[in-house]
Structure I
Amino acid sequence: MLPDADDLPELLLDLAVPHEDINELVARWRGVTQDPDTLGLLADCVEEVFRESGDTDRTAGLDALLTSAPAELADILPVFVFLAALPRTRADQRARGIPAEVTRRTLADLGRHIAVHRRRHGRPGVQAWRWLVRHFRGELYQLGRLQFERARLGRRTAPVLAAAGLDAAPGTPCLDLHIPDFHGPLTPSACDRSLALAREFFARYHPADRPVAVLCHSWLLDPTLRRYLPADSNIVRFQERFRIAREDGEPADTEPVQFVFGDPDLPVAELPRRTSVERAVGDHLRAGGHWYIGHGWFPFQPE
């Protein structure tokens, strides 16, 4: 059952949607749910969110459906798809026994992405909707400062872990760690707490997974950052948790620009220098350097 428009404001606030976007989303929700064609498209999209698919192109069907939507709904329809999917996600997680607070904080990432969209485009919407499918399918959870995604080792990473003595082969369960923005400093104590929560959470609610390691793929693991940041900085101390899984040769210069400044297309010459991280990202690029995605791992040992 779709949420009623009168109930939508409270629902949106529970999902951390910015207050300034509430009225517009409610007004447009009324229009979408009163149009039979768009309502049918919305129902098809929700089915695709929960459709089991292979390891690749798991959002291909949803991608095709959203692409077929009218142009005026391009940015905002994904928001409505997740609102329509919310009752099923909540029911699935209740059936598994997952605490409602974990579900709420995980799904509040929708509001964070709406805030990111407004920061860049000045209006409500979601661009990274493929990312949010993980949350609504029960594949990713916000546990304290960090997010943990249920995953499996690939053919490149598994031999590295096996060589280090882990019982690891392609397809072995692992966890992918993600660092959402707008969640405060990446302090060692906050990371320790998140890892403790993850060990307890996955042992209790996904006991069959038994992940052998935590993996992270992020520009925050680029060792170049150590040239610009002090040794006791949160980012450098975060890097020290990881062993190198592999190295990439292709630059990813837009990654830090997007995550630090909010827009990957900003001119490098005009990037602000207000914080140590902003100075590191901008100064390195202005000096002709490049940024790379780092790939790290450490053993995950459930208590």
Structure II
Amino acid sequence: MDESVLTTNDLTKKYKDQIALDHVNLTVRKGDIYGFIGQNGAGKSTLLRVVTSLARPTSGAVSLFGESSGANLIEARKRVGAIIENPTLFPDMTARDNLEVHRLQRGIPGRSCISKTLELVGLQDTGNKKAKNFSLGMKQRLGLALALLGDPELLILDEPTNGLDPMGIVELRELIKRLNREKGLTILISSHILSELHQLATTYGIIHKGKLLEQITHEQLNVKCKQHLRIRVDEASKAATVLEMELETKDYDVLQDGTIKLYSLLDDVSRVSKALTSSGLVIEYFAPGGEDLESYFTKLVGGQVS
């Protein structure tokens, strides 16, 4: 049975007359890289701020590692590392000194975690270089190192690729994958850039105007977006027989309304059409289907995904 690391129950957050989160029910399971997707202003950062106690919900509840209230929830939050918006760095300090200050503030015992964490994010050789002289990519990795201090079990990253150049994005992506693969770290990562999350996420949550529209696995999403021929005839069962006996394919699905999704023979549609009509079937609908991932999300939210 899958273990839930984070769940929200009807989580709602209002700012005066504006509803930032509207009864959100979200589940992040152990080992997930959960891609939290939405346009700017959709409610992504608000939810992450509530989860990490930087903001209080108007109603509803957050559960971390099975704990949802009082001292137990406070203790559970110690198992979470997070970068919300921009990481807080001391610009005139080295990477090592930045980590030491945060270690002391958070009461993390021993200094051995600092060297280990710097090596993990590839900043072990920065020496006396001050954070203000770091590239943006190095600053993001230092922020990630701060979140990783204390060896958290859940890592929360809010728009971590903002402002990074293509090389910086690739480096951060590979680091996130490695943390998930080698350390078994569960990661919740928000972004409005679908193409980037598609290369990372194992599960997606899609939020729009404060409402969670859908939660879907990477595999389910790929199936929904798979290219196919969409066919509707007067006798779906007979059409299925034609596909298997005459066209020698079983690569299709019959939906509840009788529509057939044919995933093979996409380059030979005239042959498919001819086989169906030759068998006496009346074709009511016959057209290509499927879409790319960005089109899927655009269709779901009813507007442009930036």
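All of the numbers you see were taken from the coordinates with simple rules; none came from a lab. These numbers were taken from a predicted model, which means no experiment stands behind them. Cβ atoms are built from the backbone, for glycine too; each structure is taken alone.
A value of 0.70 was computed for FRET efficiency 1/(1 + (r/R0)^6) of positions 6 and 182 (r between Cβ atoms, R0 = 25 Å, to 0.05); which of I, II is the source structure?
Comparing all candidates, it corresponds to II.
Computing mean count of other Cβ atoms within 10 Å over residues 158-165 for each of I, II, which one ends up highest?
Looking at the calculated values, the largest one is II.
Tell me which of I, II gives 0.95 when you compute FRET efficiency 1/(1 + (r/R0)^6) of positions 278 and 294 (r between Cβ atoms, R0 = 30 Å, to 0.05).
Values: I: 0.95; II: 0.20.
Going through each structure in turn, the value belongs to I.
Work out the source of -0.39, -0.50, -1.05, -1.44 here, i.e. which of I, II gives that when log10 I(q)/I(0) by the Debye sum over Cα atoms at q = 0.08, 0.09, 0.13, 0.16 Å⁻¹ is computed.
Derived from the structure labelled I.
Out of I, II, which structure matches -14000 when helix-only ellipticity at 222 nm (-39500 (n - 2.57) for each DSSP H run of 4 or more, over all residues; to 500) is calculated?
It traces back to I.
When distance in nm of label points 7 Å out along Cα→Cβ at positions 14 and 206 is calculated, the result is 2.8; to which of the structures I, II does this value belong?
Going label by label, the one that fits is II.
Comparing relative contact order in percent (Cα under 8 Å, 6 or more apart) across structures I, II, which is largest? Before the final figure, lay out the partial values.
Working: I: 15; II: 20.
Result for relative contact order in percent (Cα under 8 Å, 6 or more apart) over I, II: largest is II.
Where does the value 1.4 come from, among I, II, when distance in nm of label points 7 Å out along Cα→Cβ at positions 102 and 198 is the thing being computed?
Going through each structure in turn, the value belongs to I.
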